[in-house]
Every structure is written in structure tokens, then in C-alpha cells.
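Please go over the structures that come below.
Every number here is computed from the coordinates shown, using simple stated rules; none is lab data. Just so we're clear, the structure is a prediction, and the values are computed from it rather than from any experiment. Cβ atoms are built from the backbone, for glycine too; each structure is taken alone.
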Structure 1
């Protein structure tokens with residue numbers, strides 16, 4: 001895993017439900033920070049590094065199904 005869990009989901013929630021987050025007490029600054037997470041979800045560079053190191057037999061994008069699903073799918077890859 002190269003980045004934090006739930007980065008894309010956090011960005012989407014901040015973008016779609018900012019008003020609700022404010023009501024729940026989240027600061028405007030934190031909401032804006034979360035919205036910007038969307039621009040850091042690419043793992044292209046990390047995937048290239050892994051590929052170039054050799055010995056990599058599988059890679060998985062955990063945005064579909066989350067971490068648990070990714071671990072299960074990688075275990076059978």
C-alpha cells in the first residue's frame with residue numbers, strides 16, 4: 001500500500017456533503033483539505049517504481065472494494 005486508506009472516499013464526501021460536515025463541526029479548512037485529496041489519488045508513479053524493481057507479480061487498486069477485498073484478491077493472484 002502506497003497511500004492512506006479512504007483518500008478518494010474522504011474527498012468525495014467533503015465535496016458532496018460539505019454543508020453536512022460543517023453542521024457536524026468540521027472546520028472549513030479541514031473540509032477544503034479533504035476536497036484536495038482527490039488530486040493525490042493517482043498511484044501511477046508508485047506502480048512504475050514497483051514494476052521497475054522486479055519481482056512484482058501483482059498490483060491492485062483498492063478503490064474498488066477497499067483494503068479487505070484487495071488483500072483477498074491479491075492472496076489468490
Structure 2
């Protein structure tokens with residue numbers, strides 16, 4: 001995959017990038033610790049900016065404090 005530091009939809013550079021294995025669904029993970037690291041606790045407010053569909057599925061989220069993350073789901 002090219003430019004893993006950039007969102008493939010909006011092109012914005014994102015500093016925090018996580019890989020989640022075993023599921024393509026956003027906000028889910030097979031390994032609970034992997035999910036917590038990527039998405040933070042469920043109760044933390046976040047916005048889904050956009051996602052790609054396919055394998056891998058790349059999810060771009062933003063937290064209320066402005067932090068943005070890319071989560072790359074690979075099945």
C-alpha cells in the first residue's frame with residue numbers, strides 16, 4: 001500500500017496509524033487490546049470521517065480533541 005501516512009480518500013497526513021487483523025468492520029477488532037489501542041474506549045466520542053470498502057478497509061476517524069487516526073482493517 002502506498003502512502004500509509006495519508007488517508008486514501010482525503011489525502012490528509014495522519015500521524016497515528018493502526019493495523020487491525022481479522023475483521024473489516026469499523027470500530028471492531030478480534031483482539032480487544034488491539035481495538036482499544038486503535039479506537040480508544042467505546043465511550044470516547046469520535047467521528048467516522050470516511051472509510052474505504054474492501055480488503056484492506058481503511059477507516060479515518062477524528063476525536064473531539066482534534067486527533068485523527070487511520071485504522072487499517074485486514075481480513
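Suppose you compute relative contact order in percent (Cα under 8 Å, 6 or more apart) for every structure in 1, 2: which one lands on 35?
Corresponding structure: 2.
Taking Kirkwood radius over Cα pairs in Å as the criterion, which structure among 1, 2 has the greatest value? Please list the in-between numbers first.
Values: 1: 14.3; 2: 12.2.
With respect to Kirkwood radius over Cα pairs in Å, the highest-scoring structure among 1, 2 is 1.
Which structure, out of 1, 2, was helix-only ellipticity at 222 nm (-39500 (n - 2.57) for each DSSP H run of 4 or more, over all residues; to 500) derived from, given a value of -3000?
The correct label is 2.
Tell me which of 1, 2 gives 1.00 when you compute FRET efficiency 1/(1 + (r/R0)^6) of positions 28 and 44 (r between Cβ atoms, R0 = 30 Å, to 0.05).
Comparing all candidates, it corresponds to 2.
Name the one structure among 1, 2 that distance in nm of label points 7 Å out along Cα→Cβ at positions 4 and 36 of 1.2 was derived from.
Answer for the origin of the read-out: 1.
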